[in-house]
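Some structures are shown below for you to check.
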Structure 1
Amino acid sequence: MARQLGVAAEEMLDFSASINPLGPAPGVRAAVAAAFDLVGHYPETGSPELRRALAGYHALPAESIAVANGSTELIHLLPRLGGRSSGRALLIAPTFSEYAHALELAGWSLDYLFLSPENGFALDPARVAAELAHGYDLLFFCNPGNPTGRLYPPDDIAALHASCRRAGCFFVLDEA
């Protein structure tokens, strides 16, 4: 693709995988090296120590913290929360394909609200609110958009959240 666009490959960012183009944070390498001797041990089931630490840091109850092996695992867990085996979800497209995959595997029905490349994939919160009035249980939304790279302003995100609350729809904002 870089050759087709006439740019150096190292100038491009790959959004097809959950890889930080900046690499690990400065302290990560040292933390991994310090904990290397623990690699042979299985982690605590449910990660209670980590959940307590995160809960304390964020002033939240530990029961409200979920720990997973990456965001993809969480995406697959969300449709099953509360013992659900089905529901109706709205996806604002184009979007990360893993949402549809997870929802379909969990037995959910899907509808799409398509954004237009002609206006730079701009979000119309009023249009989303009107669609949510048709009875959805869950809305997945990623910011920045994947695969568009469009970064949506906080006011648009707040409007989506408010619309979901009014409609009784669970709002999942993925900013991974």
Structure 2
Amino acid sequence: MPLVLFGHRMGASVAHETARRLRERRPGLVRLLVVSARCAAAVASPGQEHLLSRERFVEVLRAQGGTDESIFKREDLLDYLLPIIRSGYRLIETYQPPRDDRLPVDVLAFAGADDPTVRVADVLAWAEVTGASFDGMVFPGGHFHLRENPAPVIEELIRRLRLIDDTAAPPDGRPAVQVT
């Protein structure tokens, strides 16, 4: 069974690195890498948001729109959550995969037309990570366009999944792992 990896924002980098590592261990297993709301490594520069003051970091989180506003009203929750969130930012902002490493995997990139944190052109730069096919799509909405208007994203994912030949075994002949 072929594997499709999907990652939104920070998860896009995790999915990309997973595809890179699986390429070496299980060639042909990953058939599609879907990334969303994350600039490609080719245009990424080390981020600095993880170094911001608490107040400024909270402003950044609010601007992105992915955190329920009630969280920001609870200092006890912020005291607990901010170090965890900041660690995730540090990990992703300092991660630098090899820039000349092209995957033999189709890549599909999603961007929000009104994303205040990631430019559409930077999302479309994921074309540089594949030696296979690339498609970029821009959807209405911001950084969390998936939540704002999920129907067209889901429709496109279903369409892409139907195009994948699930009878093809990976080139190494070993059966793919199926998670149910």
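Observations on the model:
- Which entry (1, 2) yields the derived value -12500 for helix-only ellipticity at 222 nm (-39500 (n - 2.57) for each DSSP H run of 4 or more, over all residues; to 500): 2
- Of the structures 1, 2, the one that 7.6 was derived from, the read-out being mean projected area of the Cα convex hull in nm², for residues 63-158 alone: 2
- Distance in nm of label points 7 Å out along Cα→Cβ at positions 39 and 135 from the coordinates reads 5.3; which among 1, 2: 1
- Which entry (1, 2) yields the derived value 9.4 for mean count of other Cβ atoms within 10 Å over residues 7-14: 1
- Structure from which 53, 50, 31 was derived, Cα extents along the principal axes in Å, options 1, 2: 1
- Per relative contact order in percent (Cα under 8 Å, 6 or more apart), the highest-valued of structures 1, 2: 2
Bear in mind that the values in this text are calculations on the coordinates, not laboratory data. Remember, it's a predicted structure, so these values are computed and weren't measured experimentally. Cβ atoms are built from the backbone, for glycine too; each structure is taken alone.
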